[in-house]
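Please treat every number below as a calculation from the coordinates, not as lab data. These numbers come from a predicted model, not from an experiment. Cβ atoms are built from the backbone, for glycine too; each structure is taken alone.
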Structure I
Amino acid sequence: MNQGLLSVTSAFSRVWLRNAQVYLTLWKFNIFPALAEPILFIFVFGIGIGSYIDQMEGVPYLEFVAPGILGIAAIMQATFECTYGSYFRMRMQNTFEGIISTPVSAAEVGMAEIAWGATRGLVTSTLVLVILAFLGVFHNPSVLLLPVITLLAAFNFAAIAIIVTSRIAQMEYFHFYFAGFVLPAQFLCGTFFPISRFPEPVQVIAWIIPLTSFVDIMRSLTLARITPSLIPETVWALGSTIILTELAVRSMQRRLVE
């Protein structure tokens with residue numbers, strides 16, 4: 001029997017659509033809380049601290065941190081959706097148990113959860129993108145590619161979150177995941193200052209985390225600084241997303257079937 005992505009069919013879209021319908025029913029309660037953190041980052045870091053920092057790498061500080069704030073908005077929303085949201089559907093509501101009793105497989109449920117988490121990340125980051133555009137942050141047409149990159153970043157972290165969710169026994173263990181990985185990633189991955197300021201061992205760790213590559217790609221698009229160094233970063237960003245998605249689908253498959 002095929003496992004992982006090879007066993008996923010278009011049936012996963014039905015689970016995605018089910019999640020989307022629930023989301024649209026409660027959209028007012030879903031959209032505005034998700035914008036609280038990125039808007040806070042814009043005002044505290046971009047405008048507040050930015051008033052004390054003239055420039056960072058030759059550009060106004062708000063323009064420097066804007067790509068990182070977009071990345072954080074995408075990955076945080078995807079992470080919350082695929083940790084607490086997915087766990088609630090899996091363990092509290094027993095939604096997944098009901099779904100896999102239909103022709104939809106466990107692998108397709110896992111894929112649908114990842115895709116839905118990425119969608120939530122894309123929605124939030126796009127709204128933040130609009131806010132930043134009103135603030136006059138963007139000046140280059142290449143920023144039109146930013147939603148594609150934020151979607152990939154959200155997909156990447158949604159897959160990681162599903163791996164964690166499919167393996168934990170209690171919801172309380174999410175505290176360790178957020179404190180030990182998600183929160184440090186926000187500050188280690190070049191969001192608010194260049195990672196070159198870190199000691200070399202920390203820089204190595206930062207580059208291993210895919211968010212660093214996503215933020216650097218988005219910053220290059222925002223500032224129109226397209227260089228050959230983006231090629232290996234893009235390969236790592238795409239490659240890690242595919243690998244993590246495969247692992248996440250297999251992990252969810254094992255959790256639901258066993």
Structure II
Amino acid sequence: MNDQTSKTVLVTGSNRGIGLEFIKQYGERGWDVIATCRNPDNALKLKAIVKDHSNVRIVAADITDSASIDQLSDQLDGEPIDVLINNAAYLGPPEPQKFGQIDYEMFARSFEVNAIGPIRITEKLIENIRLGETKKIIFLGSAAGSIAQIAPPVTLYSYRASKAALHLAVHNFYHEMLSENVIVSLINPGLVDTRGFLELKPDDPIPEELSKIVPETLIRMIQEGKIPMITTYESVIKMLSYIDELTIDTEPLFVNCDGAPMPW
């Protein structure tokens with residue numbers, strides 16, 4: 001526990017990966033932590049954290065469902081939120097994101113989760129943020145959504161497009177909030193290992209469950225050390241340090257987890 005125990009953070013998509021790590025680290029800090037996810041009953045790792053931290057609570061929220069977000073807003077009516085972290089995202093399998101075999105239902109889902117969802121929940125909780133002390137709204141962007149960084153192998157049409165759309169919407173929102181001294185930041189968490197890629201040795205066969213979510217060519221490059229990955233802990237510890245220091249005058253808007261500027 002520390003002197004920041006009166007502060008509240010809400011994290012979306014907190015049942016696994018980066019979101020879960022945010023919950024762990026904010027929980028250890030003694031913040032009042034609101035952990036949201038679509039299916040709390042199945043969030044076993046999140047429930048385990050709650051058992052050891054009375055300052056962490058789980059609330060159901062589906063950022064693609066207006067009724068769900070309306071219900072969340074009603075539950076939190078009048079409650080200050082100091083930091084909102086829009087973490088929930090959808091990557092999707094690589095094969096249906098290749099030109100010539102694009103799954104357009106999945107394309108639409110990518111936009112619902114990655115671009116529309118974060119704006120939807122932020123719009124509904126903006127009054128809570130206005131009541132908060134620090135008034136910080138964080139969106140997790142992606143280098144994959146950087147138009148300047150697109151290079152072969154060209155993959156993930158729907159994911160890349162949806163993240164680029166999020167980036168533009170957040171840039172809009174950043175300017176919208178300046179007059180209210182609400183701090184908006186867009187952070188690329190880095191290439192984070194949320195699935196166990198770092199456990200693979202160079203000559204290990206690629207497990208099917210991994211090849212279903214990431215192109216095999218990229219996995220091989222990870223195995224060979226050509227694409228460096230970091231752990232969720234490393235990513236979140238860097239992002240927390242950056243978020244702590246954020247002010248209304250912090251520039252640029254789009255940065256890497258360590259605060260280095262990211263190209264649009």
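Remarks
- Source structure (of I, II) for Cα Rg over 2.2 N^0.38 Å, for residues 18-113 alone, computed value 1.28: II
- For -12000 (helix-only ellipticity at 222 nm (-39500 (n - 2.57) for each DSSP H run of 4 or more, over all residues; to 500), calculated) the corresponding structure among I, II: II
- Each of I, II could give semi-axes √(5λ) of the Cα gyration tensor in Å, for residues 50-105 alone, but the derived value 44, 11, 5 comes from I.
- Looking at distance in nm of label points 7 Å out along Cα→Cβ at positions 26 and 98 over structures I, II, structure II comes out largest.
- Structure responsible for 28, with relative contact order in percent (Cα under 8 Å, 6 or more apart) calculated and labels I, II on offer: I
- Largest in mean count of other Cβ atoms within 10 Å over residues 170-177 among the labelled structures I, II is structure II.
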